[in-house]
Structure I
Amino acid sequence: MSDFFDTLETRDPVAREAALMAALPRQIAHAQVASPAMGELLAGVDAQAVTSRAALAHLPVIRKSELLARQQAGRAAGRDAFGGFAALRYGAAMPRLYASPGPIYEPEGTARDYWRVARALYAAGFRAGDLAHNAFSYHMTPGAFIMESGAHAVGCTVFPAGTGQTEQQLQAIAELRPQGYIGTPSFLRILVEKAEEAGADIRSLTKGLVGGEAFPPSLRDWFAQQGIAVYQSYATADLGLIAYETAAREGLVLDEHVIVEIVRPGTGDPVAEGEVGEVVVTVLNPDYPLVRFGTGDLSAVLPGQCPTGRTNTRIRGWLGRADQTTKIRGMFVHPGQVAEIVRRFPEIARARLVVSGAMADDQMKLLVESHAAGSLAPRVAEAVRDVTKLRGEVEVVPPGSLPNDGKVIEDARSYD
């Protein structure tokens, strides 16, 4: 396949990295000035010195919980509803704003394809002149507008179907004959099944771009059997497009306007290529300049390049949530506390806290990868008690023996 949205997708990887690293200090400097919250969080940072991923890794990770807390504090004080993160103010520069669960409020700027989703739609086969049936919600949340703006940038006409009213949606599809579906995979399945029951003709739908939910290969294959080639997108209201699926069906290719790191959950420390960790994103958006924003999602970098010819880094897709905070014997234990224990012992490569037992009988064991033996386990056990205020067993295991699934805390308790 040699059909690309633009020439950025096939850039030499060295040139791409150089361009991203050249843009990074400019974006950090802009964030420090234009976004009061980022200015506070990045206080003392020499933006011009942040010209590499190693330098970027020294900056703090901004988590959604912190963004929400700052927004709530700002609203309570009658100040900025965005908690100081947005570089925009109400008016022509912000045509819309949206609410996500929390609520967290997100601004929309005036840039064409503000969330940069056109690239994902193009990879999914959408082209100028297509009619796209957009079944994301148009009520308060940004999902429908994220996709609509991308579809317009591709050159599509959009039918704003929204959610629900299945019978009316089937009628619209049968009469308008859209080529593509945009929405959640679960609602597309409902439409297909209801169409079969009702004898509605929706055969015009031959492609789709889905998001907002997990999209397992089994469901992808089921859609293919119905004659619909469906691709997944990975985007958020805060960051816009992060990555997208291609015809190769081998992971998700990163967007051209984000810098993505995979870090150990509970920390800001990048992991080795291929290791599962939390997706942390710096987005090159001047209107909402989030630097090292922790998505809370788990993924991992795939080696090599996409067989379609796109040269950007690929990730495996959504592999779960990074926030594994667990209540043990009435106390919350966080992934960051496990990371703090590991930091105290250079001889430990990785660790995994396993919680087992039944209700009201929690058992806690910390598995640590290390070549060391002897007194390591009792010393680590003391650190466990010091950091978590709980007693737990420690077991030293060989390096490489823990699963590569991003889990720092595994809740293996029985709740029967």
Structure II
Amino acid sequence: MKAEYFDALEIRDPAAREAALMAALPAQVAHAQAHSPAQAQRLAGVDPRAITSRAALATLPVLRKHELLALQQAHRVAHPDGDPFAGFATAGWNGLRLSRPAKRVFQSPGPIYEPQGQGSDSWRLARALHAAGFRRGDLVHNSFSYHLTPAGAMMEEGALALGCAVFPGGVGNTELQLQAMAELRPHGYCGTPSFLKIALEKAAEQQVALSSLRKGLVSGEAFPPSLRDWLRERGMQAYQCYATADLGLIAYETEARDGLVIDEQVIVEIVRPGTGDPVPEGEVGEVVVTTFDEDYPLIRFGTGDLSAVMPGHCPTGRTQTRIRGWLGRADQTTKVRGMFVHPSQVAEVIKRHPGVRRARLIVEGEMANDRMTLHAEVVQPGDDPLADQLAASVRDVTKLRAEVCLVATGSLPNDGVVIEDKRSYR
């Protein structure tokens, strides 16, 4: 498959890429410790010079998005005139005593606040736009929100870095956006896949020609093959990317349509939900990302999303690791008999018993009359004292009783589910 690359980084030797990322890691950890008070506290006692491998990185704590939200909220209550980023950002404005000036600041649902630094394309979306076919001189119709949240700015910065012109359509105002598409004749679209479908259906209903739209980069929602094919039938090739307000681009789709290629400037780990422990390649787990953004140095940031590493390289020739895309949410916390049960507790049970590789806690029955069963993978299931030991560990960790079912290694689904709630809520 012939491909045109954004830069030579996409086709470099994988060992050289890994070496470059690991060589840059100590400086980023040191920067976070020196300029982010919250990271200095989280990474207290860590020698950044020793963080030169994935194994060393895996010893650092994971900061999950829900934890960041709680920390920001608590800090704003305790210090109403203080840092709204709770010490995690290094960029800000006069009065915050932060070392770098911010370009913009955004509010995502929660609310949680994210800074944008002064750099060009700080979210690195140009690479994903290029893979989707956008080129210098194209006009991009950007229907991501420009209000409060950063999605609109994220796409715009990437498009401008490519040399594209941008129409800031934003969300809503479908009639006006259709008029702009018809009269300006943009080459491509950025936004959610659902709004693109709505726009094309509305255009067909009103007999408005949108023949210029031939490419798109979509995100923020699921992009099923059925919708991809629907767009293709109407002459449009749309690709998806995986990005967040905190981290920027994580991975992007290519013309091969075979998984998502990880961005060149992040380190992605797949960990067992509720823990910071990397899972074997191919196993579904939570996406944890480390960025090299100096304005918002997030080290081992847990997205809460599930995915898995794919074998081999992209058919386009890109040599970076691929992931399968979004496979669900990692936070499977549930309440049983009035007590919260967390994936981290299941992980703690597993750690106490080296003979168990994976486990799934299944909650069944009806509310107020529910029961738990721990299905644990072992090499030789049978009448084993391990079942009683596991039951004791579950009770010790969760304060709840559970049955234990020992199953053969590899028999549990590879879907990242640690707690499965099968109860009837009728």
Structure III
Amino acid sequence: MRDADGQVTSRVRRTVLPGGLRVVTEQLAGARSASIGVWVGIGSRDETAQLHGASHFLEHLLFKGTPERSALDISIALDAVGGEFNAFTAKEYTCFHARVLDEDLPLAVDVLGDMITSSRITDEDVEAERDVILDEIAMHDDDPDDVVHNLFAEQAWGSGTPLGRPIAGSVESIEALTRTQIVRFYRRHYRAPNMVVAVAGNLDHATVVRQVRRSFGRNDFLSGDAPPAPPRTSRRTTKVRAGTVTAVRPFEQVNLVLGMQGLPRSDERRFPLAVLNTALGGGTSSRLFQEVRERRGLAYSVFSFASNHADSGVVGVSVGCLPSKLDEVLAVVRSELAKVAVEGISADELARGKGQLRGGLVLGLEDSGSRMSRLGKAELVHDELLGIDEILARIEAVTLDDVRAIAADVFARPEVLAVVGPA
């Protein structure tokens, strides 16, 4: 990428190491920080019912120590240099990430390489972390937003399917998981061809590659020839199941999610859908916020969303309101969706939607962490890295007819409704 004077401001480079580990970097001129993420192509949707929660359990355990570093040593290493260090598990991948001063990048690479390739996963660590995860599940069960979205996913995808199950697992599945199962899961999926190391910031690509090769070379992790392509788990096209599901919780509010089947992440119509989603419920000027909250005072929180997976997706609206307002909120939301499906959005809404997407994209890439995430996800799940200018051009190319067409298609699909609140 170049600035207004034609000077190079960032440069993306890619190297595949022996064994198939991919290293993707973006050099950012003027940055004093660097962010690294190890992206693993395994998530909760790749688990069997017997292994429900294994991806998230393993994410926790990799922080518990290696032959070279104890759990405390791992924590101290990044804390001592003021670094940020964390991990998360999603439906289709897991990520371990750190953000440090550029001079401390070799340390971050080494700590992550040690954790990923050499975790001990002892019996004691499994039992201690089991209780931590059960506490985390209980915390989510106390959060109305988490409860209603988990209930929505269960209805949409089916409680017996990986997409329909909570990422963290259930109390029953976490209590049943054994160390042997988790170690087998670790050795099967945490392999070089199934990983991407993404780094962005003030860096030199060749130097980063050498650091990754050294730090991830433990235990013959990089042995063997690179395969022609990374392994893919079996993910069949998943259809959303229509229906209504409710749950009684002693909450003060009623929380609801109303949605339907959306688009897979490779669908070219994702750009018109993004503009539609932003105009419909993406901010305080959006149609739903203005109609539900500002004009009618029916709810404090209301927003729309669009989630994309490899083979499918969902779109929907999330609202929290007083129990006495539930019926009216549902009527208004359904009315607005039906109106957009027939009429589309206005020219002003189109312009605001595009502007919000453009601003959010560019401002979101001001730090090395956002750049790193963009690199990692592009390499691991998208198989392409669109340039910022190309993405902006695709957003700008969206027309009113494009938005009307996707609204007419998506909002005519059968509804999924999840409601959580007092009896």
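For FRET efficiency 1/(1 + (r/R0)^6) of positions 41 and 257 (r between Cβ atoms, R0 = 30 Å, to 0.05), the calculated result is 0.10, so let me know which of I, II, III that is. Corresponding structure: II. 14.5 is what came out when mean count of other Cβ atoms within 10 Å over residues 121-128 was calculated for one structure; which of I, II, III is it? Label of the originating structure: III.
Read the figures in this text as sums done on the coordinates, not as results from a lab. From a predicted model like this one, the values you see are computed outputs, not experimental measurements. Cβ atoms are built from the backbone, for glycine too; each structure is taken alone.
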